[in-house]
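Each structure below is given as structure tokens.
Where a number appears in this text, it was derived from the coordinates with a stated rule and is not lab data. This is a predicted model, so every value here is computed, not measured. Cβ atoms are built from the backbone, for glycine too; each structure is taken alone.
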Structure P
Amino acid sequence: MLKFLTIAGSDCIGGAGVQADIKTAQFFGLYSASAITAITVQNSKGLFKSVATDEYMLQAQVEAVLEDFIPDCIKIGMLCTPQQVMIVADILEQLADEVKIVADPVLAPSMGNSFISDLRRMLDLYLYRLLPLTTIATPNRNEWNKFLEIVDNLNPGDSRNLTNSEIVRALKLKALLITDGDSTECTDELISCENDYNPIFFMGEHINTRNHHGTGCVFSSALAALLAKKLPLTSAIAESKKFVTDGLRSGASINFADGYGPANFFI
């Protein structure tokens, strides 16, 4: 049986975070383990409060899993502190050559309060420490724009003239997928060393629905599971994108509380 490890925050409403990751991996037939990075207080109306897991407990959780087995894939979601990023990076350094690793750098909730206290330090550690160890990173366009704010040192004073491909190459990332679920075409941009950092675009269908809570978590978990099943990168992205779109479509008319509910991924 293929095995999946999610390192992410807990969502008490069950539509995102570790809960969504486990559901997704199970849908694709993988056994799931988890390491909790934060306990959150949230529902369909937003994120109200979060408490980060202390660094010792996070490291202990991951090490306990790895003592029993090496997962076939790892999905990294919500990380709350620079120390958490460094702990995860130290662990991934030992696994990067044998495990498929998908990082979904959650930098802010769609609605509600921020959970990151030192965003600049977090962005720096993501770019130069964590993301180069991953098989692929999947920031959305807003998150990628935050990363772009700190890449001046790649081309001092002139980073605006660098293309995404040039930045990804300079950072020595294996692959980056910039997701865009807000536009009418839902065009995602893949830049990977497999294609010599030439962009590949994935077009999608925009689904008009309020029920889109957790779509980024589900997409990145589906992608990790499909990579573990040895699908080529482009095929795994296309299949994950279809899985999310189908879930949004089937859940579009569901009346879920008063806010933004989860999509119906598990029909």
Structure Q
Amino acid sequence: MLIDFHTHIFPPAIRDRRDRFFHNEPAFELLYASPKAKLVGAAELVAQMDAQGVDKAVTFGFPWCAADTFKRHNDYIMEATARYPDRLIGFCCMDAAQAQAPAEVERCLSAGMAGVGELAFYCSEMACTDSGALDEIMALARRFDCPVMIHTNEPVGHAYPGKTDNTLAQIYALVKKYCDNRLVLAHWGGGLFWYTLMKKEVTQALTNVWFDTAASPFLYRSDIYRLAIELAGPDKILLGTDYPLLSVNRYLDDIEKSGVGPEDKQKICGRNAATLLKLNAG
């Protein structure tokens, strides 16, 4: 089974007039002001999945500040998963610092959504996660026994829209603080898994952490798959495309080039996701 763990879809009102949603949403304007930044809906995602042999996809919206907007977007995700119940798996998303965020997470998880994310701190530091809202969100995720995806990125290299100033130290502090949560660190966790080479602490701290591959073809040589398997372990890597940023074939090509064996390739491309989402239980 081929599972894409990282995709974004948007309702028609946002796709058709994105400029109307820039006001008081600096993160959305930062990532989507350019018309080259694609916005797609559920039908387009499923059509792309059909074209490239993807069986299921985890999909979510955007970490909006405005409660009306993140509720509307999460409703669209729920409608999409109801329309394509065998193909799409919905996560709920919002700005985790907003006062109404915990109530929205509880609403969405109670309605059957499978996780929380992609939570991001595009215009603030992860140090702001000391606020109580994220504590409540993580507590809800533990109560509903579901994973939480966090946007992370590498702290070095070229700049691009959506690249934050968050540091590996901040990412690591978040992981340690919420060590009882099952966390997915998008974009390879910013490279955090390299520090499993350390003799103390890090490997244990990452016990409940997974890493997705989103944007990998833009950021890393194909060797990263082989090295990540060696350091983080083959059970800790999730294929995520960040679609519509990139299609799944770009990732499959890199996995093939990396020399990953067939067993580990199956884990990365679906089995790990199925286990994390408990799809095998049914």
Parent structure of the calculated result 0.6, given that distance in nm of label points 7 Å out along Cα→Cβ at positions 150 and 166 is the read-out and P, Q the choices
Q
Which entry (P, Q) yields the derived value 3.3 for distance in nm of label points 7 Å out along Cα→Cβ at positions 94 and 254:
Q
Mean count of other Cβ atoms within 10 Å over residues 6-13 - highest-scoring structure of P, Q:
P
